[in-house]
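Next up: some structures, all given as structure tokens.
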Structure 1
Amino acid sequence: MLFRYLKGAGISLFVGIVLFLFADKIHIEYIELHLLFVTLYNYIFCLLGLAVFFVLKKMKIESKHFINVVIYILLGAVSSLSFPPLYFIFISGSVVFYLTQQIQNRKLSIALTFSGPLLFIVLLLVF
């Protein structure tokens, strides 16, 4: 269960940071604070994503991908209500979290787990 969470949260963070860097209005003097916000918000809401995944699994509809992607889009939209300017980041991160749960390859899963935190650390060192 913890590995599922870390795998989904890691790649979700990676996607979130990349999308954040492509956002129009980035103030370079506050980038560390913004990156920290995106990171913390990502890991907190990935807990909700994991809970939703286990509910879907318990209901035995985890293999109905179209329905589940729509559910995770709605989850991302709801989570972005507290900070609407970054709604696309939250929706994308939510969908990526779900899609990552389908990956069974152990080595790829480990790489995905560390991708987001490593990108976060590298960007903090650069900026």
Structure 2
Amino acid sequence: MSRSVFNRNRTRSAIAEKIITKMEDDENPDMEINFGGYMHGGKGFALQVSNMDKISEYTTTAWKNIIHAQGLTSRIITDMLEGTVKIQCEPIQKRQSNKKYFYSLVYLSVCIFLIYRLWTRHHQP
């Protein structure tokens, strides 16, 4: 079997299984939640919700809280003409440390200092 973009891993993760079992809506009793696959790079996954008749702010907030409780952020994309909702779940991104920027600043300062020293030596009488 070739390893291409079209041969995605369709097996559910344990976290996705927990989220799917907790997501329910009294307004949409015939709602179906399916695992949509993993995101590019393997960071996060997508869920497909179908047979949605109506969606409220309460429902989306409850879904976001369920997903956030698993340590993920969510982006909910609704298409009420089709009656589907796509939920993209990704890990919470950690803030980048300033250490990388500090090293860049030190490197830049050393380069500027060396250029200045060479320039002053070149212009001595």
For relative contact order in percent (Cα under 8 Å, 6 or more apart), structure among 1, 2 ranking highest is 1
Could you tell me which structure in 1, 2 was used to calculate semi-axes √(5λ) of the Cα gyration tensor in Å as 25, 17, 10?
-> 1
For percent of Cα pairs over 15 Å apart, for residues 44-107 alone, find whichever of 1, 2 sits highest and give me its label.
-> 2
Computing distance in nm of label points 7 Å out along Cα→Cβ at positions 28 and 84 for each of 1, 2, the value 3.1 comes from structure 1
Among 1, 2, which structure scores highest (criterion: distance in nm of label points 7 Å out along Cα→Cβ at positions 76 and 100) = 2
Label whose coordinates, when helix-only ellipticity at 222 nm (-39500 (n - 2.57) for each DSSP H run of 4 or more, over all residues; to 500) is calculated, return -26500 (choices 1, 2) = 1
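Where a number appears in this text, it was derived from the coordinates with a stated rule and is not lab data. What you are looking at is a predicted structure, and each value in this text was computed from that prediction instead of being measured. Cβ atoms are built from the backbone, for glycine too; each structure is taken alone.
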